[in-house]
Every structure is written in C-alpha cells, then in structure tokens.
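Undergrad: Multiple structures are listed underneath, in structure tokens.
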Structure P
Amino acid sequence: MIQISQLNKSLHGGGHRVDILTDIDLTIPDGQFVAVTGPSGSGKTTLLSLMAGLDAPTSGSIVIDQEDITKLNEDELALLRGRRFGFIFQNFHLIPTLTALENVILAAELNGADHAHNRSKNLLGVVGLEDRLHHYPSQLSGGEQQRLSLARAFVNEPDIVLADEPTGNLDSKNSEHIIGLIAELHRVKKATIVLVTHEAHIAERAERVLTLADGRIVNDFVNPAS
C-alpha cells in the first residue's frame, strides 16, 4: 500500500541546512495499523504530512499502489487525498457552523459518496453520537468532537487513515475511548492506519510501532499482542 524509499526532508535558512528526515525506507502493507512514536522534533508529523502529499520531500519517493505521489501536481494530490485518505487531527478541524451530521455529510458529498445522509448517520451511531446528530461542535465535549472527526475520516471508507496525535487534547478516559474506536474501525473497515503519538500506551494498541529519533527510524517493532 505505502512504499517509501530514501526519503529525505531538509529545510534551509540563514545559510544552514536542518535535516528533518534522513534516509527513510519503509513499507506499510495494505490494512496494517501502524503507530509512529518518538520525541518532539523527531520528524513524526513531517513524515505523516509527506505521506499525505501535504508537503514535498527534498528527495526520495512515496509510492501508493504503484503511484509515486511525489510526481503528482497539486490538483492530482487533492484528488488522491479526497479519494483515498481520511484524516484525524489533534485539534479536530470541524466546521463550527455545521451540525455533527452535516460535518460528516459534507465530507461524504464532497467525494461523491452514494447515500451520504444514511452513511453519515449510521457511522455517527457507530461512534456513539446517535443522540448528538443535530448538535454543533461547540455543544460537544472534546471527546465527542474527536469521535465526530473519526466518523468524518471513515465516512468515505478510505484506504488510508492518517491520524496526527488524535488523543493529544483528551483526558485519559476519552483517550482510551478514541483509540478503542480507531482499533475497532480498523478491524471492521480494513483501512491502513498510520497514527502519530507520543503516548506509549496508545502506540501499544497498534500492530506495528515505528520509533523515530533525529529524523531516522531507530526501531521497527511488530506487536505480537495486537
């Protein structure tokens, strides 16, 4: 599903070069649940942004189903993201003027999904928001907003879900609830999931844990208990 070869990302400024990622080689099979962990500044979020085509590498390739996304233009990347990816962010990025149901329906309709209303309503039920369909994001708790963002990410049944610190703004109870829902949606929907987290107990729920340090993969662990 995702094949990364000799990926490098550097920034230049003031006559200096800062290496963010260095010589990343990584293959993620179809349907695998991968956690990416490591200290702040290790390159976790940059790696996720590159996988999504939201940023361009300095060199190297990112191949998704035999298509090197580093060679696509912005219009082609936008089409790929809408068709193949779901996104879960730490800060939710919900549309405040739309209800919970409307937030999910919009994501479905933008990608031309059939039966967008019914699909959205059913998925909100799956994440436990069946009684909050007509509430606005400001009327939802942090945990409920993140559950809403899960429904939005999965409504188009994406091949790949990229999650950037999805439990970072939540308390421990809501964190466990969210990671449990992600694991269950992964099991049911069979999507490939790449989740960035700095929390060890969250990473342990994944099938595979990659650890980054100073822009390099320093450990690649397959979890036998997953």
Structure Q
Amino acid sequence: MVDQVKQHQEMETYAADVAELTEFLGLKDAIHIGHSTGGGEVIRYVNKYGEDRVSKAVLISAVPPVMVQSEANPDGVPISVFDNIRDQTLNNRQQFYIDLTIPFYGYNRAGAEIKEGIQRNWWRQGMMGSNVAHYECIKAFSETDFTEDLKAVDIPVLVLHGEDDQIVPYQNAGVKSAKLLKNGKLITYPGFPHGMPTTEAATINKDLLAFIES
C-alpha cells in the first residue's frame, strides 16, 4: 500500500517536483502547458526554475494571478466558496466529484450535451487521488498569489480561457494574467466552460498547435 503524502501540498513543492523531473529527463526548450491549478504550477516553475529549460508556456483556464477574494483582490471568489469545497471534499467526496462535473463542463447551460462517459472519467480520476492532497490543494490553488511570477516571466506565454468558466472566472484570471505578462497572448472563448480542453478539444488543440509552431 502506498502511503498518502500528508505534507508539502502547496505550490512551492509542486513547482520543485516539476524542476526535479525536467532535470532528470534533461529537457531543454520545453513547452509547459497547465490547466487550472496546473497553470499556477507552470508559471511558478517557469519563474523559479525554468529559465534555461523552457521556451514557451501555456495557461489554460488557469488560476493565476490569485483566486480568493481579498482587499487587494476584491473581484476574487469569496473564501466561503473554497470552504464549501473543503467541506464537500472531506465529507461528501463521492457525490461531490459527480456534482462538480456539471459546472466544470458547462452541463448546466441550455443546449449542453451531457456526456456521462466524461463525467464518469472525471469521477474516476478524482477517486483515484489522495483525499489529503485534494483537501490541501484547495488552499494552494485558491490562495497562492502568482502576480510576481507572471511579471517576472519573459518567454512567450499563451493564455486561454473560456468566458463561461464557472470554476475560475476568466475576468479575474486569464484577463488579469495576460496583462501582467511581459510577452503574453490572450485568447478567450465565448461560452466555453472550465473543462474546455475536453468539451472543445478541436478548437483548443488548433490554437495550441498554432502557438507551438509560431
């Protein structure tokens, strides 16, 4: 049985893990792509470790600059939302991971084609993960401030965000991130949900490929 890691569930460790892996693999001129929390991990890694290893980066539906509402970030998401996610993760995990697929993929919007296979696969991935890691990650993705990381990175960064993202609101995330980047490009998509790499894969992949080849 593999023990669950009970410590270091925060962005510094996530980025350090990426650095250790890329060094082991000897990667150079890599393009790092991160979705949601992974976008925060990417921009922190690029800033702290990736100067000589990364050529481009992509942030998709990503959490930077910072999600949680505060005096400095009045447009952010109230912490009560994240406290509820913590409660659901701890006490109602099995059902919560099904229920969350509805706003995640925009299945609560008129005309949406609900695909049970996508819901089941999301649930499968969630239930395979460590509940300790999932619980602690809520603080990591919601409260970490990536403002200085975004300002410091000077490689080309593509920011993709759906305008109907119900998980990470695009105006407080993608739009602000692109403005902070020295060499950022923003593409927003009307009507696209948080899980747009799955529901709108053809569009997202086309824009990714164009950026990679540019």
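Throughout, read-outs are computed from the coordinates displayed, never taken from laboratory work. Being a predicted model, the structure only gives us computed values, none of them experimental. Cβ atoms are built from the backbone, for glycine too; each structure is taken alone.
Undergrad: For which of the structures P, Q does the calculation of helix-only ellipticity at 222 nm (-39500 (n - 2.57) for each DSSP H run of 4 or more, over all residues; to 500) return -14500?
TA: Q
Undergrad: Quick check on the output: 0.9 is distance in nm of label points 7 Å out along Cα→Cβ at positions 33 and 161, derived from one of P, Q. Which one produced it? Could the numbers behind the result be given before it?
TA: Details: P: 0.9; Q: 2.0.
Structure of origin is P.
Undergrad: For which of the structures P, Q does the calculation of distance in nm of label points 7 Å out along Cα→Cβ at positions 25 and 145 return 4.3?
TA: Working through the options, I get structure P.
Undergrad: Just checking, which of P, Q has the largest value of relative contact order in percent (Cα under 8 Å, 6 or more apart)?
TA: P
Undergrad: One of P, Q was used to compute volume of the Cα convex hull per residue in Å³, for residues 49-104 alone, and the answer was 109. Which one was it?
TA: Among P, Q, the structure yielding 109 for volume of the Cα convex hull per residue in Å³, for residues 49-104 alone is P.
Undergrad: Further, regarding this structure: Identify which of structures P, Q gives the largest calculated value of mean count of other Cβ atoms within 10 Å over residues 17-24.
TA: Going through P, Q one by one, mean count of other Cβ atoms within 10 Å over residues 17-24 is largest in P.
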